[in-house]
Structure 1
């Protein structure tokens with residue numbers, strides 16, 4: 001169904017339907033059922049609305065206003081034959097006003113066009129990003145394995161800073177069904193989403209910390225317009241460091257977002273990740289990580305600004321307990337308009353780590369707080385050679401405070417890149 005054209009047609013039809021009263025008396029007891037059905041249809045509980053309209057007509061088959069509203073609901077539910085039957089019943093009634101008759105005939109053209117459309121569709125899109133970066137401390141490598149990749153502990157080395165390149169490519173596929181599903185009476189759209197991506201950080205000073213991640217994800221997505229949306233994907237990440245295979249992460253990632261209206265929503269997320277390291281020095285880190293989180297998002301000023309805040313709880317198990325930990329994270333972010341077609345943003349998060357067993361080198365059980373802040377600027381190019389490209393510049397700073405001195409570190413990371421979605 002072509003959403004915009006169909007909604008405009010429905011709006012015009014609804015205006016004309018006002019010429020047909022639903023009931024002869026305002027006190028008619030069926031009025032409450034009709035009002036409830038209209039409310040449910042508008043709120044996304046489409047199939048509940050259909051059931052209520054059908055209930056009214058089973059007792060009062062002469063109510064053409066109800067019949068037209070039912071026909072519209074059938075159309076929205078992709079039940080085209082049922083919709084056509086109800087529209088024709090109104091057209092065949094000699095008492096139907098001429099303006100309503102003409103509007104129905106115009107509406108039927110859209111209905112038949114939607115009926116002939118494919119029952120499902122496929123959509124491909126692509127993403128490309130390229131830019132420059134500078135890392136003030138590439139010795140402290142990403143994640144909880146920093147300072148210890150490839151079996152080496154970098155305790156005697158000074159910090160190494162380096163410029164580099166940041167490149168990412170992605171291809172996404174979306175399979176969509178035209179007809180909505182009936183989930184608890186609610187109109188629910190179904191998609192299957194898949195993505196293949198590769199990202200690479202390459203440093204000028206040394207190749208030992210070049211990071212390459214190849215990712216594949218796939219899984220279903222469901223959304224009920226104006227109510228909620230959910231997804232659950234399986235993802236595999238292959239991670240290379242310094243040209244050598246480091247690890248493979250396999251994860252299951254369900255999430256659901258509830259829409260409160262007025263551009264307010266709440267996210268509930270979870271993941272179960274299996275870590276499998278390929279080099280012998282990191283075998284003891286093999287294990288599973290479980291995460292639960294919740295977040296709140298609000299947009300303001302016609303989507304020109306917004307905020308988000310939330311928390312995540314992690315439990316990371318490992319074959320060797322000194323690498324296992326529990327962590328708690330809180331985060332906050334927001335963006336505001338800047339210049340034309342531009343926005344500025346801020347992200348803050350703080351994460352605490354409590355390890356399960358003593359560190360082998362120090363004999364102490366690690367207790368750490370990692371704080372991270374990022375400020376950035378986005379600009380969308382609307383014309384010229386860079387039309388449809390986005391420029392992003394970001395400065396971030398990370399500081400880790402540990403009761404074991406060798407795990408204290410800080411890092412400043414600067415990047416500027418250009419990206420584009422191709423659809």
Structure 2
């Protein structure tokens with residue numbers, strides 16, 4: 001339960017905030033333990049968008065998160081208390097929602113909550129990896145160092161996402177325009193051309209098979225478009241819903257790992273995320289099994305996450321992680337070899353940072369190569385479509401005109 005309170009400090013100054021406790025008596029005891037003299041303590045009502053009533057639709061930009069983490073890390077390194085640092089930074093973000101989140105986290109920390117627990121109440125802003133690393137930093141007394149690592153990790157993840165999105169933007173726009181243009185032609189232009197064919201050659205005019213196919217598609221679009229659109233909409237809706245279920249997401253991720261070009265890109269992204277996240281957790285003093293559990297959820301692919309869960313089970317039975325990953329179908333040999341070197345030298349975190357840097361560069365090169373290939377492929381695709389439509393229309397018109405002339 002959450003309680004709001006007003007209390008006085010030992011120096012006579014007033015303070016107010018919220019505190020989490022089992023009941024009213026426990027809340028008063030917790031405040032007294034903090035050296036506060038409670039004046040008013042009452043149960044807090046749930047607020048939408050804060051604490052327990054999170055608005056999961058709200059998002060925070062990666063740039064805002066990176067700036068916050070870097071500034072917060074600098075303050076902690078300089079010896080600024082947590083609550084004061086949070087209070088100073090809560091007006092900095094450009095996002096009104098992020099400002100509200102930081103204001104609520106500040107109140108929770110002032111009330112005696114652990115920083116990691118306060119962050120954990122906003123999973124749409126601070127993911128599981130972020131929260132666990134902060135928790136490890138608090139417990140190990142190296143929160144400033146952990147925050148620096150987190151800032152670097154958030155920057156790397158944001159950069160990777162940006163590159164993937166930019167690579168996908170061009171083909172998605174071209175494909176969307178192509179689909180809209182195709183249906184426009186089928187609905188508005190082909191019916192008029194069909195009339196021209198009928199006028200030139202009559203109802204029994206012999207047309208090429210590809211022309212007849214386009215006319216048939218046009219006929220279907222004209223008469224069934226209003227029925228087809230809702231059906232396609234429902235199909236897309238139910239497919240998207242199914243993909244969000246645990247089973248559907250696993251099957252979708254497994255399918256993506258079978259698509260030739262996409263498989264390579266997804267695997268490299270997953271390895272880069274695994275290496276950097278696992279390295280950061282190991283450097284923070286997190287155990288191997290706990291680090292594997294947290295890292296699996298940060299990879300973004302359920303198949304590889306399951307693979308890491310099985311690896312964790314084998315590590316628990318006494319095997320080395322490098323030995324387990326050596327037989328993995330998704331982790332290249334170089335990863336297990338580098339990990340073995342780290343295990344032998346006791347510098348697993350340092351070695352995996354090198355692996356992360358290498359694969360992030362590989363992802364960048366792969367995305368650049370994919371972008372350079374996609375553009376001519378899409379141009380050829382559109383050119384072929386335009387050529388097919390032109391041949392389907394102009395060829396028969398020329399032939400029918402010739403027959404009429406004769």
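Could you figure out which one of 1, 2 the value -25000 for helix-only ellipticity at 222 nm (-39500 (n - 2.57) for each DSSP H run of 4 or more, over all residues; to 500) was computed from? Write out the running numbers ahead of the final one.
Values: 1: -6500; 2: -25000.
Structure 2 accounts for this read-out.
Say we calculate relative contact order in percent (Cα under 8 Å, 6 or more apart) for every structure; which of 1, 2 gives the highest result? Let's see the in-between values first.
Details: 1: 10; 2: 14.
Top value of relative contact order in percent (Cα under 8 Å, 6 or more apart) goes to structure 2.
The value 7.2 for distance in nm of label points 7 Å out along Cα→Cβ at positions 40 and 384 was derived from one model only; which of 1, 2 is it?
Numbers: 1: 5.5; 2: 7.2.
So the calculation was done on 2.
Comparing 1, 2, where is FRET efficiency 1/(1 + (r/R0)^6) of positions 80 and 160 (r between Cβ atoms, R0 = 35 Å, to 0.05) highest?
Details: 1: 0.00; 2: 0.65.
Max of FRET efficiency 1/(1 + (r/R0)^6) of positions 80 and 160 (r between Cβ atoms, R0 = 35 Å, to 0.05): 2.
Suppose you compute Rg/Rh (Cα atoms, Kirkwood Rh), for residues 128-311 alone for every structure in 1, 2: which one lands on 1.05?
Working: 1: 1.05; 2: 1.24.
So the calculation was done on 1.
Compare mean count of other Cβ atoms within 10 Å over residues 280-287 across structures 1, 2 and report the one with the greatest value.
2
Rule-based calculations on the coordinates, nothing more; no lab input. Please read these numbers as outputs of a predicted model, since none were measured by experiment. Cβ atoms are built from the backbone, for glycine too; each structure is taken alone.
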